[in-house]
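Only the coordinates and a few stated rules stand behind these numbers; no lab work does. Quick caveat: nothing in here was measured; it's all calculated off a predicted structure. Cβ atoms are built from the backbone, for glycine too; each structure is taken alone.
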Structure 1
Amino acid sequence: MKNKQRLYRIIKIVIVCYCLIGTALYYLQEKLLFHPKVLVADSSYHFTQPFIETNIDLDAQTRFNMVQFTVADSLKKGIVLYFHGNKENINHYAEFAVNFTRNNYEVWMPDYPGFGKSTGELSEKVLYEEALQVYKLARTKYKPEQIILYGRSLGTGIAAQLASVRDCKNLILETPYYSFTSMTRILFWMYPVDALLHFKMRTYEYLPKVTAPVTIFHGTSDGVIPYFNASRLKDVLKPADEFITIEGGSHNDLNSFPMMQKKLDSLMK
């Protein structure tokens, strides 16, 4: 009898823990997935490169703040729309603009709602709408063959979705994921994560619809988005697309590898 009572008690504890963790995953997932740093609206950016700050108003509550890193009009070859990762704000990613401005490409970096000076509700739909609005603004100045879409980490799903519905010169993805669902399932395999997640970010569904050349960079030592998860995207790439494996590369140091820098330069020609 005592053994049965002990077993029932253990089962109850397991069930309660399962329910509590599942509830936390559902209601707190934004805090787990996103780590923004808010900036005061009237604060100033301080970058070493020339830039212009602009805003795109979607509705009364939603404003997308964006920094445009410029190059001389006489040298300008095109534009890179850069969709960054899940932490902080533009300040954290501004240093990477030089990868493109040195090749005479203007770089536009928008912040997501709740990041930096951007406002509004953060949702997958809004992230895609923001990217589309940035693209539409870019099209007032550039032709599709002058527009490169670049996604890093979180931004890879956003860039891939945009490239699946709009034309561009190239789609470049740095440390992408197969989908948010597949990433979450690694840790929470015991839950119906597809039903629980508000953000699906199905990169694998978007890439087959991309007509532009696709280049992917991923490191074998990535501790945030495992290499095996990203490598599943190879199956949905076109024959001419490239999946570039950087041996020993982690999630945040791929830019330090000459292989990546050399390839980026070649894509900017």
Structure 2
Amino acid sequence: MHPMRWTLRKWRAVFSIYFQDGIAYRASGLIWVTTDLATAVTMPLVWAAASKSGPIGGFTSSDFILYYLCMLFLGSFVMSHIMWELAMEIKEGQFSTMLLRPMSFYQLNFFRNLSWRVIRPVLFAPFFVALLLAYHSYLKHVDIHLGWQFWASVIMGHLVSFSFVMMMSMLALFTQEVTSIFELYYIPMLFLSGQLFPIAMLPDWAAKLAKMFPFYFMTGAPTEILIGRIGGGAVYQVLGIQVMWVTVCYGVSRILWRVGLRHYTGVGM
């Protein structure tokens, strides 16, 4: 069999296995999905009420509603959280079996993660439709941009998120207790990714600082491309920076992988 066909068959098999696993445990998936609804319900209403007297940072009430709904839906696909499972498997020794599989650890977990990233938006879709109906009065004259640049930014945003959390996962090879580090990750991620508030609302110096980190290029940039706040040549700049962050995170994770394997002891086997 041609090597490429063999590789594609392995990718499809891994994706199918974890996709079926995700469907089997869809109840727990729905619980995770509902945790995002608090932000979807409260934040748009807060900013919409605050902007009734006039735009805030260039955002009208309709802009805020559109921004948060788009951010929420895109985030269900883009954001990866696989580092928790990987850290536990490394700690308990299950990681050893992954080293024996006929596929690289990175590829295995990419398709493992991708299967859940495909399932989650599907589970979230009914709630999203309900939110659209609830906020329909704010969305009568909105405009979204679904060009290839947007889809490319979504894919790259997912790769930025995945490569970053894979890089963090490698820390579990050096120490058994990494959950505190993972919990700290959510603080800058929430504030600098645009999930709590649009980065455009920050002072210029703070917005520039936020864009020096990869978090904004996970969900913030694709969302702003979708709603038309980033266009023209700036879109290609965003795509270039996303490629840079994927390359950097992947490179660092490979270094940590090689060094970390020397420290791995298979505790829990």
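Annotations
- Which of 1, 2 leads on relative contact order in percent (Cα under 8 Å, 6 or more apart), largest value: 2
- In this comparison of 1, 2, the computed figure -10000 for helix-only ellipticity at 222 nm (-39500 (n - 2.57) for each DSSP H run of 4 or more, over all residues; to 500) is attributed to 1.
- Taking distance in nm of label points 7 Å out along Cα→Cβ at positions 50 and 90 as the measure, the highest value among 1, 2 is held by 2.
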